[in-house]
Every structure is written in C-alpha cells, then in structure tokens.
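Each structure below appears as structure tokens.
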Structure I
Amino acid sequence: MSVTAAILGCSGPQLTSEERAFFRRVKPWGFILFGRNVQSPDQVRALVEALREAVARADAPVLIDQEGGRVQRLGPPNWGRYPPGRAYGDLAGNDPLLRREITRLGARLMAHDLAALGINVDCVPVLDVPDPAGHEIIGDRAYGRTPDEVALMGRAAAEGLIAGGVLPVVKHIPGHGRAMSDSHLELPVVDASFEELDARDFAPFRVLSDMPMAMTAHVIYSAIDRKRPATTSKKVMRRVVRGAIGFDGLVMSDDLSMQALSGDFSERASASRAAGCDVVLHCNGDMAEMKAVVAGAGVLKGRAARRANAALARIARAPEPFDAVEGRARFDAAFDGRFAV
C-alpha cells in the first residue's frame, strides 16, 4: 500500500466527507490534532478512529502538541492543566533529582491522557536552549537556561511519554533558541559560529539522539547554509542533524504553512523532502493546501519508510503500570496546587 510522506490536519471535530475521501485516496502517514479538533473525550476518540479508518492503518500515528503552558491542545474541564517547561526547571532549585522526577511524572500523566484517546505521538520535548536576547516564541517552553538542564529535563519528559505508550518528538532540531524572530511569522537568521551552535544549541539534541522522532526548525544558520533554513537545507540535515548531532530517527518538518518558508506548498514539501526530511507536516486542514503538499511530498519509501517503521515500533505494547489518581495528586503537590483543576 502506497503511503504519502506527510502528516496532515483536518478542519474540525469530525471528518467531512471530502476529507474522508481525500485521506482514503492519498493515505498520509499520519495526522495532527489542534484545538479546533477537540470538544470532548468521546468526540476525540471517534475522530482518531475515523482518521485511522480512512487510511486503513490501525497504527497510523496521530500527533498533538501537548507541552503544557501556552501550548496545550487538551485542557480543562475534560483534561488536566500542565505547566510550561520552565516551571519544571524552576522546581526546588537545589534538587535536580526532584525536577527530573516531576518532569517525568508530568509527561507520564500527559501520556495517560493521550493514550486514552488513541493519540500516540506528542510533540514534546522542546530541546531548544533559550538565548536571553532571543524571541519569546521559545521562552518558558524551554525546560532550563543551559544545555545540560534542557537535556536532563528533556530526557525525563521523553521517558515519561514512552512509558505511557506515546512517542516523543524532540524539537526544534537543531535548535530554535537563538532565533530573534518567530518562525510562524518570518524567517529567523542565526549568525552564531558553528562552534557556538555545536556547544550550546546542538548539545541537547545530541544527548537525545536516540529518540524516535524529531521536528525541524525553520531557521537559517548562516555558518552552515546562508540561503536555506534547516527544514529545506541539505547542508544542515547532513552536516548537523545526521552528522554533528547523530540523529538517525525519523525527521519531520515543522508546519509547512508557517511564514518562515517561501514558495507554494508543493514546492515547500518537495524542498523539505529533497533536503532530507522523511515526512512533512501540514497542520491547518486547508484542503487546497493539503492537495499541494501531497503533490510535493511524494511516497514514503526507502530509508525514510524504514525510519518511520522503526519509530512506530518504539510504541510500548503495554504502558508502564501507573496510578493516575495518585500520580496527579503527587504532581499537584509538587507545584503547590498551582496547576490543579
């Protein structure tokens, strides 16, 4: 069965007849959900089932951005509240073991929420190391202020998700923290030297290079490629992502509809794939844009297909035993009830 090397969104809480027919025809590798797709647990479960039914693959990945803080697609009253990454890093400043424990617990609780809905991929952890002068688009989404802090907490979050049967996606490889602008709105250019980037920005990704999936940064690193952002740069993909970082898992683009990228959607997809992205991501559910993305993305085959299969093989057959009620009580106590519902 031919599979398109794309992850696509849909327009609302239920599939339209046009979406259902389109997905059946093009068979994207996976899907991603946003707030517009979420109303209630039963509704989300039904939507996830409909998406998988449309592509006739029970293991089709269904992704979501459930970081906590300002990036949380599931929230009260049906799901718990979670803090931004920085809140974990600020816990009990002299007790790194506690910070790691609670970070893992938070991710394990999120995995419990997601797995109950059939969602099997969370676009977490954020491994960007924030620059004090950088744009706030990363800001408190980062777990800490140093590469070591980010790597330690990122590892804990990834392990919590995996234990709950949900795949993590490390982002935004090879690092968005120095960007002086928001790549949703424009193309950031980072002029740091390769040595500076390697020591700080790339370091957390190197520590988590064993993770199953990574999402690119729509950022130009002028020391490596003066013309193209990481997503569409063969130089960045080969020298940094697969080279200096040593990441051999599945690489997905960040959202192709972000304004950092140029060209029509077919061109964006084909350029991302040509650079070395295994699959491309398109989030907004716009049918015309999705048709163009599919045209440029091509078929998932060869090394990219092997990486995709290897990523899905990392999903635990059964989640780690877990008492969610006790876990949530312990989690809320760690934050003095600041994020309790």
Structure II
Amino acid sequence: MAGMPNTHHDPDLSTVWLRVFLAVARHGSFTTAARTLGWTQSAVSRQISSLEAALGGGPLFDRLPRGVRLTEAGRILMPYAETVTGALYGAGRELAALREGAAGRLRFGAFPSADAALVPHALAAFRARHPGVRVTREEGLTPGLLDRLADGHLEMAVVSTTGRAPLEAYELHHLLDESLYVAVPAGHPLAREDAPVRLGLLADADWISGGPHPEGTLLDAALRQGFQPRVAHVVAEWTAKQGYVAAGLGVALVPALAAASVRPDVALLPVLDEGAPARAVYAATARGRTPTPATEAFLTALREAAARIPGIPGLPGLPGLPGTMA
C-alpha cells in the first residue's frame, strides 16, 4: 500500500513503529496521525498493531467513538519512545553537520617549516569556511608525525621527504616541490653573485644544521652533490640558525617554506637545481582509513595555500625579501 513501509516485524524498524505511536498519541487520532505522516489510516493501524505485538500483545490505545486514548501501557511507553526518537533525530542532525563540514574534528600535525606560511594560510581559510570544526594541531618531524598518524592520533600529517621516513605506507597527497636556499652572512662574497650557486662551492664551509649528521636532513643535498659537509653547530630552530649565520659562524640550508622569515643581515642564495627538487611536501593520510569531511576540506585548503607560496617550485629568488636575489 502506498506510503507504508514493509516491516515484517523487523526489530530494525521499531523506530518507525515508535514514530507512528508518538504521532497517534499526540493527535489522539489514527486519521489525523495518518494525514500528518502522509500514510493511509489502515497503514497506521497496522504499525500500531505490530508495535503492540512486539511488546507483548497488550493494547497501547483504547479505541473510543471519537479518536483514541493511551492505555496505562501506552503512558509507560510514551517517555521511552520520545527518548529513542529524539536521540536518533539528534544523531541524524550531527551526522548531517559532519557530512557538510559544519561539525566534527580535525587533528593534524606538521613539520616546523611548514608552519611558517603553508599551514597558517591553509588553517585560516579552513576556519573561515568551517568554524564549527574542532581543530587540534601538533608540531613534529616527519617520522614522529607518521607514527602518530598510524596510531590513529592524527587524521592528517603535513610531511616532507627530508626525514627518509617510509612514506610508501601512507596515502600521499602532493602539495609542492620545495626549492632550497643557502643562507650566508650578508657580506659573504657569494652574496654578490647573480646566479644560483652549486653547494660544492661551500664544501669547505662550516655548516649549521638541525642534526649532527647530514643524512636524513636538508644536508642530504650536499651528499648528492658529492661532498661531506662539516657540521660545526647543531641548532634546531630556524631563527636561531639565522643568528649563527649572521654572526659568521657558518652557513645553513633553508627550505623555501621558511625563506620568507629571513632577517636583513642574512642573504639567501638559491641552490642550483641538479635535476630534482630538494624535497617534496605531502599531506599524508592513513591508508585504508576513510577520510572525514573535515580532513578532505583541509586538504583542499592546503593545496590552495601551497599554490600561493612564493619561490616554489624552483624560482630563482624571492622578490621583496631583504638579502635575496631578484
């Protein structure tokens, strides 16, 4: 019959029975409830009979000459029916908000230089579009972020190829190929050159790096160009590295993502591209795990932000930055 679901006393459809029960109880009439629900009166009557049978066979309504009235069993059932249908309505509303990106959560991590421009721009756009999503962020190096992703503590990680982590175990969404710059004191002889430099020209220099060994760091680029760089100072933060460079204590490699924050007494020289980018940057997600709508929306924001980062990929300089070549 039109407008009537085929329940066959299926317990999974008991919420339909409860919805019909509440409509009859509130209107005091099978006819009015049927009109409200868009069903026929006989369909409503069968739903109530199915519910009564499922609950033991006792009547839930007294049939009166004009309408119906709850029995004692019906009065007992009433608050439970309201609770169940209300909870399901609330769940449906929250799930709809989740699908639309108006609710939910986003847990992501990023490596430090991605936080200089890429992540803030993406996050600002994301928050403007999805203010109801709860966002938590972590900072770390690529291997640790991937561990957090694999353990389910993050939905996404912004990572790079620098750390030699096993990226093939994850779903990778390419964001950008990042060029490298070498930071030298503003008065360094190479700062007067008007061309990208080969790192081999600095093979005898003292280097400032985030780790004591070049392997797995930006200084992998030096190894690829055939020399073992001498790490004179191990300094983790980009701002501190610049201070060491400005004081003449050595030179350092700077990725394009961090280049916009260079200080005026430091010159950035683009490293000559030897046929491959210094490193690739990805948004990583766990393979086999369904991405949330918030994760997909943040990936879109990251791609948009990556497209606006200056000096990527492989531009000869960063116009407008003090100490850099145009």
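One of I, II was used to calculate volume of the Cα convex hull per residue in Å³, giving 175; which?
Values: I: 116; II: 175.
The read-out comes from structure II.
Identify which of structures I, II gives the largest calculated value of mean count of other Cβ atoms within 10 Å over residues 198-205. Present the calculation step by step, with values, prior to reporting the outcome.
Values: I: 23.1; II: 16.2.
Largest calculated value belongs to I.
Computed from the coordinates by the stated procedures, all read-outs in this text should not be read as laboratory data. Please read all numbers here as calculations on a predicted model, not as lab measurements. Cβ atoms are built from the backbone, for glycine too; each structure is taken alone.
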